[in-house]
Structure 1
Amino acid sequence: MQFVQGITYSKSKDESKNKTNIRILTASNISLEKTKIDLTEEKYLKENFKINKDKILKKEDIFICTSSGSIKHLGKSCFIEKNFEHAYFGGFCGVIRNTKQNIIDNKYLFAMLNTKYFENYKYLFVSQNINNLNGNNLLKFKIPLPPLEIQKQIISDIEEIEQQEEKANEVIKENEENIKNIINTLNAKNFNLLKLENLMNIVRGASPRPIQNYITKNKEGINWIKIGDVKEDDKYITSTKQRIIKKGILKSRYVSKGDFILSNSMSSGRPYILKIDGCVHDGWLIFKDIDISLNKDYLYQILISDKIQAQLINKSKGSVVNNLNIDRVKTLKIPLPPISDQQKILKQIEPLEKEIEDSKNYLAKVKEEKQNILDKYLK
C-alpha cells in the first residue's frame, strides 16, 4: 500500500476566490453518511501555486480524512470511481493507493475501512486537541486477507446493498422535493398571513449553571435536550445523550411530549416536535399554547419551507453566531388556511413522509448489513 498526504497551503495567501485549474477537495467533500464524494463545496488555489502532481485525485484512490477535531469524522473515506479533472486533496486528508492489486481488491480494502474493526482502531489516535490518523498509522491497520475470489464475492454482495441504498436516497430526495413543492404552492396562494405571536406564546429555554453540576448518569434523570441530539432534517426528537438531576428543572424549562421547539442558535430556525419529556436550554425557543386554528404538523411543514427558512436565516443575522431572539420570531408571518385545508395538505404529505421515514430507517441499518456480510465470509 502507498499513502499520500494532501497539500498543505495557506488559506489567506493561496486560496483563490475564482475557479482555477487547481481544485482542492477537503474533508468536507467526503460524505460521512454516504461514504461518497460530495462536491457541494469546492475550493481553488491560485494558478501560481506549485503543486505535486502525485497529489491529484485518481480513479480507485481511497480518499480519507486523516485529521479532525471530531472523532466521528476522523477516518471517514470514499472510493474514487473516476478521475476528476484538476482535483487535488488537502492537507487534513490523504489517499491510500493499492500497490498490490494481485492480492487485494481496491473495493475490498475500502470496505475494511468502513467496519467496526477500523472504527475501534481509530480511537487509538484520539487526543485532547486534534485527532490525527497519519499515514504510518493507517498502513499499520491489519485486515484479514481472503483469496481474491472471496474478496470479489464480498464486494458483489455489498454492491447489492449499495444499490438499495441508492434507491432509498433517491426516494428521500424525490419525496422531499415533492413536499417542498406542495408547501411552496401554498406560500404562493393568498391565505391570511398571521404573526406567530398571534397564534402562540413563545418562550426561551434556560440552563442551570454551571451545567456540569447538574449532569447525571442516573437513568431516572431528566432528559437534557440539546441541538446535537438531533439531525438538521429530522422532524422529531426521540432521545438525548445526557440527563440532568431533578433539581435542574427549577433553573431550566421543562417540556413535554408533543411540544414544539425551534433552535435559536447555531443551526438556527430548525423546528422539531418532541416525542420525549425533558428540559431545554437557552439555545431553544418553545412554542406554547398553540391556537387550535393551527395544526402542529402543518406548522412544522411551513417552518421548514424555503420561503420561511430564508426569513428565519435573515432574522438571525447580525452577530458572530447566528441567533434568533424571541422578538424576531414573534414577528414571523405564516400563511394560515382554514384547519380543514391544513388537514388536506397534510394528507398529501403524510404518505411521502412515511416513505422518507422507511427509507431513513433502511439507511440506518446499511452499515450493519455490510458488516454482517464481512463477518459471514471472514469468520
Structure 2
Amino acid sequence: MYIGKIETGRSYKKIVILFILISIGLIAFVTYASFSRAKITLTPKEETLGVDFKVRLTKEIKEEAPKEGEEAEKLPELEIILGKILEEEKEETRKITDIPLKEIDEKAKGKVTIYNNKDKDQPLLPRTQLLSDSGILFRTDERVVIPAHGAVEVGITADQPGKQGNIEPTHFTIVRIWKDWQKDIYAESKEPTTGGTRKAKVITQEVIDQTKDKVAQDLYDQVLTRWQEGLTEDEKILEDSVFKEIISFKASVKPDQEVEEFDMKVKVHLKALAFNEKALYDRAYTKLKAKVPQDKEFITVKENSFSYKVENLDLEAGTADIMVHLEGTMIAKISPEVFDKEKLIGKDTYEVKKYFEQFEDVASCEVEFTPFWTRSVPSLKDHIEIVIIR
C-alpha cells in the first residue's frame, strides 16, 4: 500500500542548522579555551642599598700581658685587617744628554773694505771703531794701512754681543778721524755680518732641578713596580700611604755651564703599606648582604661601587684607618601566588599592565598571548602563567 511522501517542513531544517551552528560554536569555544594562554612577566623594582664602615689596616696585632698594677692595653674599637710595611732606598747615577738648547749672544763678525781717497796713506789701529748707517758699532780686528787712493779688506767684530750685530751689507763711518776726512776714508761691506747669536746646550738651575725630579720619579716607579710584582694577586699597595722623598742628589756641573752631557746622582727613599684588597672587599660584601631586610632579596653588587679612602695614616706605627663603601641592589620577595588570577581574567594587554601598576614593588609588566588570535586573559586559571624575573 502506498503511503506517500512525508513532509519535513522548513521548521525542521532550521532546527538542524541551529544545532549544527551551536555545535560548531561549542567546538570553537572549547578549542579557544583549551589552547588560549597568557604569560605575564613581571620585573620587580630594584632598590639600592649601601654600607659604610671603618677598618684599621695594621702590620701586626699586639696585645701584651699587663704588668702588675696596670690594665691591659685595649685594641682599637675598629675591625682589623692585617697589612705589611714596604720600605726601600735606591740610588742611581745617570748620564744626561738631553739638554735643551739655549740661544747665546755672541759678537757678530764680518769683513769690510776700507777706502782711502786721500793723497796720503792712512794707518788704522786695531779695534778702530766703525759705525754702520743703522747705528751698530763694530771694531777692526787688526792694524791696517790703507794706501792713498787705494783700499784694504779687514775683519770686523761687533762691539756688543747680540742679534742686532747681524746686519746686511752697508756703509760704515770711521768714528775717530777728523769729520772732514770721513767722506774720503770710509768702509763698506759686501756680505752680511753673522754670528750675533748661536744655539748651545747650557746647564741652568731649572735643568738641574727638572733632571733631579725625573731621575727620582724613575726610581720611584722602579721600586713600586718591583713591589707590585712581589705581591699576591689579592694584595695591593694603599696608594694614599706611599711616602716618597729624595734623600740626596748631586749634578756633575754647575749652572750656566755649556756642556754636551753631565751626570746626575740621586738617592730616594720609599715607604708604603700593602694589604689584601680582596679581604677588604669580602668584608664589605658580607656586611652589605647582612643589611638586606627579611622581605627583600639581594641581587648583585653595583659595578664600580667599591671604594675606600684613608682617613688616618701612621706609617711609623704601620697603621691606616680606612673608610670603606660598597653598594648593591635588592628587590622585594615577590611570589606569583600573591597575585589573584581571578582579577586578570578577560583583561587585554593594556588592562593587565594597568592592573600591575598599583603594586609598588613591580617595575614593569610584559604580556604575551597565545595562540595569535587570543586577545585577552583566558578564563582558565591554569592557563595563566605569572613569571617573576630576578
Structure 3
Amino acid sequence: MKRLLLVIALIYTHSFSQQLIPFEKNGLWGFCDSVKTVKIEPKFSMVKLFNSDRSLIEFNGYYGFINKSGEKITYLKYEDAGEFHDERARVKLGGVWGFIDMHGKYVAEPQYNEVSDFSENFAVVNYYNNWGFIDKQGKKLTPVKYDFASNFNEGIAVVKFNGLWGFLNNKGKEITSFIYDAAYSFSNGFGQVKLNDRFGFINSRGDIVISIKYDEVTSFSENLAAVRYDGFWGYINTSGEIMIPHKYDYARPFKEGFAVVKQDSLFGCINKQGELVIPFVYDDIYDFKDGFAVVVKNNSYGFINSGGKISVSIKYEYCSSFSQGLATVKDKGKFGYINTSGEIVVPVELEAASPFKDNLAYVKLNSRSFYIDRSGNKYTID
C-alpha cells in the first residue's frame, strides 16, 4: 500500500511539474511552471488553463488560442470563444458562431446565431430560431428545423417540434413522435417524459417502460429513481417496481449509495434498503461526493462522512463539496480551503475562491487574482 501511494505521489509530482500555470503581472497574464519560471510572457488580458494543450486567451476584447509554446493557433480576432471540447472550439466572428479544429482551421464557418460546445461528437446549432445538430466535420445530422434541441446524452437528445417534445438518436432518427408536454435528458438508459401533468420513463428505443402516472420524478441514478405519487416521494427500480415506499416530503437521486430525503421540514439520508442512516436533524444536506456531504444546521455549514458522523464541525458560513481533496469554506466573510480531516490548508483570508481543477484554484486576495496549488502555494511573479 505504501509503495502504491509513493507511485501515485511521484506521478502527481511529475505531472504537476510539467503543468503551465497562469500568473498575472501588471494587469496582464502569462504562464509559468511549478517553480515559477516564466514560460509564456504576460501579455494577455485573460487566459484559461490549458485544455487539450490549448489555452483560450483574450486581449482588448478579442479572443484566440495559443499552444504550450506560446505560439498562436489563431489570431486574436474573435468576439467570443469557448474552450475546446471533443477537439473543437466555438468561435464568434461578425456576430455569428462557427467552430475551429485544434489547428485553428474552420470545420464550420461562422454562420449560426447560437451554438453549444461539442458533446458526444455533436454540437447543437441555432440558425434563425431553428435548431439542429452538426458533427465534428460541420455536417448537419438533420435539417435545422426544431424549436429547441439539447446536447446528446447517452446517444440521445431531447428535441422540440411544433410545441411538443420528443427524442432523437445520434443517427438522426426520431425515436419517438412529438407527443410529450416535456422531456428530459437520458440518464442510466432512461428518459423522463411528461404527458397530461404526469411523468414516466421511456427507454432508448422510445418505448414507454414505466407508466406515465407520477406527480414528479428524478432521473435514474444507481438504478433507482425518486418518484412522487399522491404527494409523497419514494423510489422505484428500472422495472418500475417500488423499492422504497412513498413516505417522504422530498427526495433526491442516490449518490454513492445514499439519498437525501426530507420529512417534517428536516433532512436525513437513507441507504438503498430504505434504512434511515442519517437522522432527520439537518436543515439541508448536499449529495455525497468522495465520501463526504455538506450539512447545514441553523445557517451553519459543516461535513458528515458516510458513517453519518460529523467530520468537519458545523461552524462555517458556507462550504463547497470536496474537489481534489479540498473544500472551500467561508468564515467572517473570507474564504479558505480545508482537507477531509477539517484541517485548514489555505488560510481563511481570501476574498474569493473557486473549486480546485487540475490541482489549481483561482483565488483573490487584496484585490489581486492568482492561482494556488493544493498546498496553498501562490503563483505570483512581481
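Throughout, read-outs are computed from the coordinates displayed, never taken from laboratory work. These numbers come from a predicted model, not from an experiment. Cβ atoms are built from the backbone, for glycine too; each structure is taken alone.
Points worth noting:
- Origin of the derived value -1500 (helix-only ellipticity at 222 nm (-39500 (n - 2.57) for each DSSP H run of 4 or more, over all residues; to 500); candidates 1, 2, 3): 3
- When relative contact order in percent (Cα under 8 Å, 6 or more apart) is computed for each of 1, 2, 3, the largest belongs to: 2
- Identity of the structure behind 13.2 (criterion: mean count of other Cβ atoms within 10 Å over residues 88-95, calculated), options 1, 2, 3: 2
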